[in-house]
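Next up: some structures, all given as structure tokens.
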Structure 1
């Protein structure tokens, strides 16, 4: 009986907060879902319909926005994973990696808000930014406008740079911790068999890291897909990321446009739920793999 109480006690203590949080979350989802189906009594819409879904799905702006959001999220998440894993590997095999200096420095971007990250990218990579000024001073470019536009561009480079700057240290943090705790026996056996450091990483360490890498990729992809600040501050005028397009419809002076915004929000929510499911699956895989 006492064991049962000790197991239930943490959940009972969390219950008031969880009721509040889940209540707000479910209320938002339900009202958003109703409005996406055209039920919005405040503007005289009382009939449930799927016409808003049909119009949005067939809309060229929505499709380009969806494609753009997937593109910037996938590219930034993939590059963050690749660079983060590489950096964690360098930290492990660098003798200076245990002195506390580099170990702590790479974690700093995690604590920086995304709005500040966007400001830093803007100051560095605009055509009148710090990098273009340095290149102009060194004579590498004849005019600052010769510097390629990397912010507010249709390829989303500024957004991708900002997401990498935030995502890379997160991936490094989780993979570095795993690498530190991996038994060195496997690496030593591979080394004794003639494997070099690259082969040890590729054939021994990387398979052990894959579950963690997969879950980390899902986390940063889900965040970047639904994030608003960085695409709003650094994104192009067209195509717009999904959250920005939804925000524009939501802020329309014509309240009858509100269901279109809610349809986009439901699409983002659906993608988020799918990614949460993938994350839970990856987490269960990690537990099974570790056992």
Structure 2
């Protein structure tokens, strides 16, 4: 097993120099060391979190997901009182994923969604383990590109008024959970992804579709595809419940997503802490 000194030397003398030609390229990428701290990133990545230079991002880590000062720096304008708690949970999820990349040596791809000004900014992110010639993981590198997750992502309208939402749900005879699922289905989100977003099991999603939503819309049996078409016809694709206006991490590989759900971090702060 490599010592911390050997890992640090390999990172400083091999990995960082090899990364430097990417710094000014028009791509999103960052290099995290064995402590999961950013040691170098592209300027574009730094600017995406409100920083001016890549040097300012060095030392930041999702390991500090419970630290309000670090979170405020990482999430910049996204870090509002309304989103504070969910952003800490979002950062924790990223930290768990990064840990799994280290421990499993697997490449993990995910969709990263952040709400901003009534819309969502989304990225397709891939974490790649970087191995020393001994076979030990010494760092991970992230690559990201802007993407579209919700099929009508540019046309969303958040229902922020509680009375308006209750009136809408009453008119459609839906519970809030049912509205959430109809919104997601109308935007092309599958059951597994719904499960990750709503933090409930896929079987629960299936039961709600089969026993609650399909009967309400006159659909025989359980037909998710037809229900998604009905949801689109009823214009659920544009009206997002305020309960869903928060950051998300959606892991694209279902098996890995379940492994991460069962993955426990041995040293995690019990709650959000002030620095």
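Assign the value 0.75, calculated as FRET efficiency 1/(1 + (r/R0)^6) of positions 204 and 252 (r between Cβ atoms, R0 = 25 Å, to 0.05), to the correct structure from 1, 2. Here the read-out was taken from 2. Each of the structures 1, 2 was assessed by distance in nm of label points 7 Å out along Cα→Cβ at positions 12 and 220; the largest value belongs to 2. With respect to FRET efficiency 1/(1 + (r/R0)^6) of positions 76 and 132 (r between Cβ atoms, R0 = 25 Å, to 0.05), the largest value across structures 1, 2 is given by 1. For volume of the Cα convex hull per residue in Å³, for residues 52-163 alone, the highest value in the series 1, 2 is held by structure 1.
Suppose relative contact order in percent (Cα under 8 Å, 6 or more apart) works out to 26; of 1, 2, which structure was it derived from? Could you put the intermediate results ahead of the total?
Details: 1: 26; 2: 20.
Answer by label: 1.
Given a computed value of -24000 for helix-only ellipticity at 222 nm (-39500 (n - 2.57) for each DSSP H run of 4 or more, over all residues; to 500), which structure among 1, 2 does it belong to?
On the way: 1: -24000; 2: -10500.
Matching structure: 1.
When volume of the Cα convex hull per residue in Å³ is calculated for each of 1, 2, the greatest value falls to 1.
Only the coordinates and a few stated rules stand behind these numbers; no lab work does. All of these numbers come straight from a predicted model, not from anything done at the bench. Cβ atoms are built from the backbone, for glycine too; each structure is taken alone.
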